[in-house]
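The structures considered in this document are given below.
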Structure I
Amino acid sequence: MKVKWYGHAAFLITSDLGAKIMTDPYEPGAFGGAIAYGPIPDQADIVLVSHDHADHNFVQGLKGKPQVIKGTGSHKVKNLEFKGFAAYHDGRKGSERGQNTIFCFCVDGVKICHLGDLGHVPSDPEAKQIGPVDLLLMPVGGVYTINPAQATQTAQKLSPKIVIPMHYKTPRCGFPLAVVEDFTSGKAGVKKIKDSEVEIKKESLPQYTEIVVLQPAL
């Protein structure tokens, strides 16, 4: 499968058979221009929305008529199963920013977990329910989500083979977030790729956790 990062928490995952799954599409120009990533040009079959904030739920701006999945529980679409787990957008049980859904699903034998705007380190029971995972799409920028230190703890609990950081400060994200280097600094297995897309195959998953830093496509 191929994983493309548009920017922020938005990814396009394309299976070997051509199924296209998109996560948390943002609204270009949202929050007074803080979201400066460009319009998403691709058409997806399935769109996952972790929560209803404009930088994560701009389904109406997408091409076509994708199947939109929100909320907890098991969702079966196109021979794929998506499991949504309840979490919070903050460290105060949702009192500041509300609910957040963590999505887990398998594509081409690779278990993927998109944490959305997770605002707290998962408890041990929560981590056991979610993990272990092969590919973890994880926010690391802090302020509205887990910060670099909390992201490190979260990755340790979920034992991913590959981590792709998301939701951090870039030239096209005007939120006061941490930069990705605040998360990757001092860690082994960091791979900085000059592209927005990476190919991942089950048989090529690393033995020890790798952190793959992509460039935003838009």
Structure II
Amino acid sequence: MKKLSLIVFFLVCSVSLFAQNPPFYNDIRKFKQQDSLNFPARKAVLFIGSSSFTKWTDVQDYFPGYKIINRGFGGSTLPDLIRYVNDIVVPYKPRQIVIYCGENDIASSDTTTAETVAQRFVTLFEAIRKVYPKVTIDFISMKPSPSRERFLPKLQAANQQVKDYIATQKNAAYIDIYPYMMHENGSPRKALFIEDMLHMNKHGYAIWQYAILPYLKK
């Protein structure tokens, strides 16, 4: 009976410890493990954001001549990036930071407004600026995913507000991929996406390459 009680005690402690871990704790821990084995070079271009970056596993091949650090973690929202700034931004001393995030913020809650998403971006931007006041910060506009077509008006409004904010900042740019991913009739180009109509195929990433490349710093 005593042995059973000890087993139950340790199980409860384990569950409690797991429950205390913040969202995406394991993703961040994996990044730290990678860094402990081979820490990335300084002055690289740092990509942070959600699954569009996570799934861009060959991103380095798209930008030869640039050192890319990819710290995207799938499913993340802007508050998640804010939470982990000290883990996914601060250690690397990048020359440039490219952000793709916000789409999950809108899709995860009908009550999340465009204003909320834009303000979250401002909070993230300011958090990075406190550490790196002169590093270039770029934001890739939220893409028109066919599976999230009903959110497009809100997404476009959030994109515009982020764009307006960035226009007031030094060493910052808004990279607009949205129009390249739309048909002339105003519908998303499904041929740029894999079967889930949320994540991109190589054709979608080729468009991103085309849009991002002129903004990269050497």
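Here are a few things to note about the model shown:
- FRET efficiency 1/(1 + (r/R0)^6) of positions 87 and 111 (r between Cβ atoms, R0 = 25 Å, to 0.05) derived as 0.90 - corresponding label from I, II: I
- Looking at distance in nm of label points 7 Å out along Cα→Cβ at positions 23 and 127 for structures I, II, the greatest value goes to I.
- Identity of the structure behind -3000 (criterion: helix-only ellipticity at 222 nm (-39500 (n - 2.57) for each DSSP H run of 4 or more, over all residues; to 500), calculated), options I, II: I
- Structure responsible for 1, 6, 14, 18, 19, 16, 10, 6, 3, 3, 2, 1, 1, 0, 0, with P(r) over Cα pairs in 5 Å bins from 0, in percent calculated and labels I, II on offer: II
Since every read-out is calculated from the coordinates, none of them should be taken as a lab result. Keep in mind that what you see is a predicted model, and the values were worked out from it rather than measured. Cβ atoms are built from the backbone, for glycine too; each structure is taken alone.
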